[in-house]
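Peer 1: Heads up, there are several structures right after this.
Read the figures in this text as sums done on the coordinates, not as results from a lab. Given the structure is predicted, the values throughout are model-derived calculations rather than measurements.
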Structure P
Amino acid sequence: MSQIILTGFENGYLGGALEGHIFSRERGKSIYHYGNILKAHENSEYFNDIDTVYHFAGPSDTFDFLDQKRTASTIIEGTTRLLKLAMRNNARFIFTSTMGVYNAEMNDIYCTCKLAMENYIRSVYNNYIILRVPRVYSKCRQKGLMRKIRDNLIPEKDMKNQVEFITLEDFVDQTLSVLDDVYYHRQVELVHEYTITQKKTIQEIKDII
């Protein structure tokens, strides 16, 4: 029986929103969750017929960025281990990156590591989908900007700053559309960029949530 590897789905924000859709899509296949991607090598010998690796796990909270070593090891070590697992099985590797790779600066460990992994995947493998995800906001979001808004941590002078983002519903719709195209047309080596559908001030976002 073919197997599917999922990371970042059980407790993750984006993966959690896609989980039910993935289960329906992969019906009849054995699905395995990796809770700790830094242990992705453990028991890897049991995975000998992997069809797809959905890699959505990674640090996403702004406060995590203060721990650069943790952020770097989660993104780089975790991703390389999962990619090796995909390569050994010739499985499709779906990697969530960020639109921040376009403005990655040396002091932005999150974006620079995501960019490094994009380049690594593209240089060593030929069966991948890279999802360059923008900011994704919804009322249920508990981290990042949403957390700062709820905790009143944003200075008043910054409340008029505009933010580009995509809603969680649009993220799900666009991601499923990409996966459908790849599934039915067997397309490989794809980098997908999402359409930015919203641009609001932080104050407007606060009023919504």
Structure Q
Amino acid sequence: MFEPQMELISEYHHYVLHKPYGYLSQFMNNQNRRKNKRLLGDLGDFHEGTMSIGRLDEKSEGLLLLTTDGRESERIRSDSIEKEYYVEVDGIITEEAITKLKSGISIPQKRSSYETKPCKARLLIERPIFENPPRQVRSENHGPTSWASITLTEGKFRQVRKMTAVVGFPTLRLVRVRIGGISLNHLKAGEYYKVDTFEV
């Protein structure tokens, strides 16, 4: 007797989150010096075993994908998937600086340096508007600022901030707006939704 197959239900859980400023990209805190820090678990009711795919540092905001599937995490963190950031920098960024960012630049380290891969970079003519800007970001009363889009396929520690500093325009605010085909859109800081799969 033929028995229809039951629809398969994924055993994994996936979320799309707008990480606010001031949160660590983790759910557990095992460092005493960070015991008063805000964690992702404070933002909602996530399934046990949920982890962030990649990181946004405490002072960075924007799109963060969460999952309980380690293989999916590895796939999205791979160099085959673009990550786009909107970056507010100190001063009016020049075309020369944009060209240097696109070509790849040398990031100094303690005992050596590393070369970033060529990437996409452009000046944002229209300033993006994000709600609740961090109080730590200074106003234009203390000098002009500008915004640029930087799209990478790699993600070393604080790489975007280091890149803009090297070309002479330190980052004041950093918001990740896209991972592959998933965009931040109008998701507000702290909001998230659950998905069946990541269409990146």
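Peer 1: Who wins on relative contact order in percent (Cα under 8 Å, 6 or more apart) among P, Q, i.e. which is largest?
Peer 2: Q
Peer 1: Out of P, Q, choose the structure whose coordinates give helix-only ellipticity at 222 nm (-39500 (n - 2.57) for each DSSP H run of 4 or more, over all residues; to 500) equal to -3000 when calculated.
Peer 2: Q
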